[in-house]
Structure 1
Amino acid sequence: MTKTVLGIIGGSGVYDLPGLEKTRTERIHTPWGEPSDELGFGEIDGLPLVFLPRHGRGHRIGPSQINYRANIDAMKRAGVTDLVSVSACGSFREELAPGTLVIVDQFIDRTFARDKSFFGPGCVAHVAFADPVSPGLASRIEEAAKGEKLEYKRGGTYLVMEGPQFSTRAESHLYRSWNCDVIGMTNMPEAKLAREAEICYATLAMVTDYDCWHDTHTDINIEVLLKTLHDNVDKATSLIARLARDIPREHEPCPIGSDRALDIAIITAPEARDPELLRKLDAVAGRVL
């Protein structure tokens, strides 16, 4: 059996993970470039955790400039089996008020300026992505939210925009008409790359505002957003600590096969594969190559 290693990618406001024991940091170099920052290693109740601030400590990197491939490759090299993305989001639903945590299960990808795959010319692969979130990990997050008595919603669609600007009012109303629940700038291509790397992935979306569709909250107030963000971070860190205490120490097979996504995904014939690309895929696809 594979031992569970819990990875956390922290979004806006989440630059460290308090409560870890036996901590150390390490800069992991990848063939895809440098990750957003050093990875933080530690334990909670004996469970190994790996933490990475998505925007870098001090929030140095914008959503379009994040090296998503390097971040996921580094997590894979660190042995992460289950990856939780903690992300600040706007809400498209009256009932999803600021302060609510949403355990999303679907994405709509509206980004356009990012590298979205580890594969390409010389080694082509197509992973299944109908269900982008690993339901077993999402259920563990839900149990942790219940245990911490946090207000949350299970399920929802996260619209990923390019940014860094917020939505126009027309865009906000359009996305609501698509039945989206929250909006953010960072979970794509992160979720796609995690699937290619055979890492179970789930998102904890922290609602900070109502985007700009709401009649009485028509503009995003950065001061209010930052206060809500701070409050949400406290909730998220308590949930992660509970998740770390309760998650099985032996990695549970993913019900939808996230952890074996490459079994039949690589299309390129072995004799036609590019050796240089294969070297870059050593961590991500080493199991099947």
Structure 2
Amino acid sequence: MKKVCISGANGFIGSHLKEFLSNQGFQVKILSRNDIAGSDATLAEKISGAYAVINLAGAPIIHRWNKKYKEELYISRIRTTQKITNAIRNAAIKPFLFISTSAVGIYKNDTHNTEVAFTYDTGYLSKICKDWEASALTTSKLTRTVIFRLGVVIGKDGGALKKLLPVFKFGLGGPIGNGEQGMPWIHIDDLLQAYLFMMNHSESEGVYNLVAPEVLSNKEYTKIMGRVLHRPTFFKVPVVALKLLYGEGSIALTDGAFVEPTRLLETGFSFQYPGLGKALQDILKK
């Protein structure tokens, strides 16, 4: 039985991935906060001989940002990643694969991006993503290393959709601001299959945009949600209200790039839910 070690396994994505990989026959080991905070030698021993190490750790982005929380956002991602890469470096038997996380927040607002044709943002969220990825890629000469840049992950029991559904069901849903910003998204089931795909395709490495092929603006995303739920989407969420609520952190909701999963498609990965309408219908019937 192949061993897989996961950090951040208690979150929305991590809990799904833990169950999914267990059902696929993997022996899943959790890298807890105590493991990350403990000695390098102990962590290296825990991941030694693993088929894959998957790094999902990080404090939630959608939150009110102040100086202290911005430090937490950074430390929870970069230092955790550095700790794991050091453990990989020191492991007696190095993992076959390391999959680390990043986000589409690395891209500049309102731009169109693939993995090879892109415009990076210069803000704090992009800085976190760049440093996060740089920390992960230090293992690229030691073990096969993959970085997934995640869009909005949709599922009924977590993520942004769990918070949005009640609002839309009451007929209060609507675009954020003018709604022209990009809204990259992916169904949780496609995300899980993408992780398994990378584990089974030894030729794949480097950076991948983990988003659905359908490229939508926030306004288009909102209209499709309203249509699937049979609810109006007349209300607009004012940007100023989000800024009052989340401060600088409001950019996680008000900004957005248009992102394509070019490399995933080129490797032969097939999306079960390439369009939002079908994805939402599946989630709502569960």
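Please treat every number below as a calculation from the coordinates, not as lab data. None of the values given here were measured: they were computed from a predicted structure. Cβ atoms are built from the backbone, for glycine too; each structure is taken alone.
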- Task: Could you figure out which one of 1, 2 the value 2.7 for distance in nm of label points 7 Å out along Cα→Cβ at positions 86 and 110 was computed from?
- Result: 1
- For Rg/Rh (Cα atoms, Kirkwood Rh), for residues 22-77 alone computed as 1.08, the structure of 1, 2 it came from: 2
- Structure from which 26 was derived, relative contact order in percent (Cα under 8 Å, 6 or more apart), options 1, 2: 1
- Task: Consider the structures 1, 2: one of them gives -13000 for helix-only ellipticity at 222 nm (-39500 (n - 2.57) for each DSSP H run of 4 or more, over all residues; to 500) as calculated from the coordinates. Say which.
- Result: 2
- Note on the structure: Computing distance in nm of label points 7 Å out along Cα→Cβ at positions 134 and 278 for each of 1, 2, the value 4.0 comes from structure 2
- Give the label, chosen from 1, 2, of the structure having the highest value of FRET efficiency 1/(1 + (r/R0)^6) of positions 38 and 94 (r between Cβ atoms, R0 = 25 Å, to 0.05). 2
